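No value in this document is a laboratory result; all are computed from the given coordinates. For clarity, every value in this text was computed on a predicted model and none was experimentally measured. Cβ atoms are built from the backbone, for glycine too; each structure is taken alone.
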Structure P
């Protein structure tokens, strides 16, 4: 369910001034998660009605809405929520871990999303660090294919922590998303909210490691960005 929203963001939706909605509840347990307080479903801080009222008053000030989590596609009310946003003529960006290709497919079919950012956590053989069952891995592969062939703007992205993923791992990720439009490398940053501090460590990812990944994948993906 919707938990809260950030009224204005300049960074969550590329090229747009956005409002960011946070949905609680997630089916992954990512060791470096910075929104770990949203893994479990939580009582909303703001209601959907309050949010829609806010949007309606800012039609000339806000370009779009970014929906993030937690994992938004677990929310049964997501379709209707996005439909209401589109009725107000806002663009919608969806952040997802790709574990619910059925939800992604329906949203794409009905033209309800304009941009998807999907986290590709690891190569297939290391997804066990993040998921609770192997069925999720095949769903993730299906979501990658759906998004690549969707015709809308999108990005795949990975949080880079060299204690967890090696250069070889990123080569395997490159094979998984080969032919994609955009791949974003997000440098791991330590915070007090990190889920597994022992595994992730406190050291920020080295910029040279990020540059090496970018160089290695330049022939597999149209655009590789460091963020």
Structure Q
């Protein structure tokens, strides 16, 4: 490369920055590189990763739906969940908000600045879809999706409405429960849906410096950084490194 650093080194620097949550200045000191170069490396690699996001994170093909449903039937412990096509949930990623007047747009319902990550995963904890970048003030349930296919549904928590259209989402019965049948359904539902909570937990643990404190980057760049973490998560799941 003209600047003398290999592409492998650029990737290494970026993964270090993602994993350690270090500032650009600290990363520059660790790798003995100019600060401006570190900034360009991280931005370039993240931008390059985002060009392949739909190759790594994608909905299953029609012929793969039976396998996806079988995974949720296994998790839930009931054949009725063989029509589950994924588990859906959202979380807020803390960011440093821009100056006024844009700042208010990033304040979510818990009163801290964030961008929203909404994910759908399969029974193996692999992301099938991620939607990143709506400001925190937009409720999770308002995000749109073009999945699942007819005859299938997503498993969502009580924060989502139980819907058939435009997106089929099955949610648990609300308390107080009217019968033991509702209680049994909720148990099966929780067993299947909890995989998305575990997936977010693994994502946050692996990239804890990104998810457990406010990202000290421009809010406009934050969704791409989160997307890069989700891409690497799927690669790790595919390689058995969970």
Structure R
């Protein structure tokens, strides 16, 4: 399918937005306003529920060398299903410090630059008291993988959703941030951290064989509503 690097969104060329710092400097890829709005609104929503949250960033890759390539609509469905399984199943189990995770927020965007297959940048925010760190994935000597904690769980679910072959999940030791949500500076650092995902570069417009645009989401996120009152819980 032909692709064009001109998505029809509002593009921002500013280093601050909605009172937060964002990752833009002159000459860099503009930021997509609609994606920033989605991500900021969801971060503000979870911040209204909890005064201490853990923010984790990770990348999802599809299996390599599949024939045909996994299309963007199907790939998006797999990402949406991953977060649905976390939210509606795994987080409801009382395995997180002996409690369930009642509320979480997340966002994702798809990108395609030099590789043949799409990849996804994702963020996930959860109450810090339930999850203390991101976890990890380790490769065994026999080539299999052992997952630990949250990222280990995400890796396990992502493999189940991609039966064509190994689907890499990338999350390094620096890909998590603790945020005191009543601290404006901490919230600003968090928003700036995830704003990189809203860059225009790599966000594609897909067309069919006749050159007609195909409606495919390039970013999405949770739909957590803000707390009804200002009272926060730990």
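Once relative contact order in percent (Cα under 8 Å, 6 or more apart) is calculated for all of P, Q, R, which comes out largest?
Top value of relative contact order in percent (Cα under 8 Å, 6 or more apart) goes to structure R.
Match the computed value 15.0 of mean count of other Cβ atoms within 10 Å over residues 63-70 to one of the structures P, Q, R, and report its label.
The read-out was computed on structure Q.
Suppose Rg and Dmax of the Cα atoms in Å works out to 19.7, 70; of P, Q, R, which structure was it derived from?
Considering all the candidates, the number was obtained from Q.
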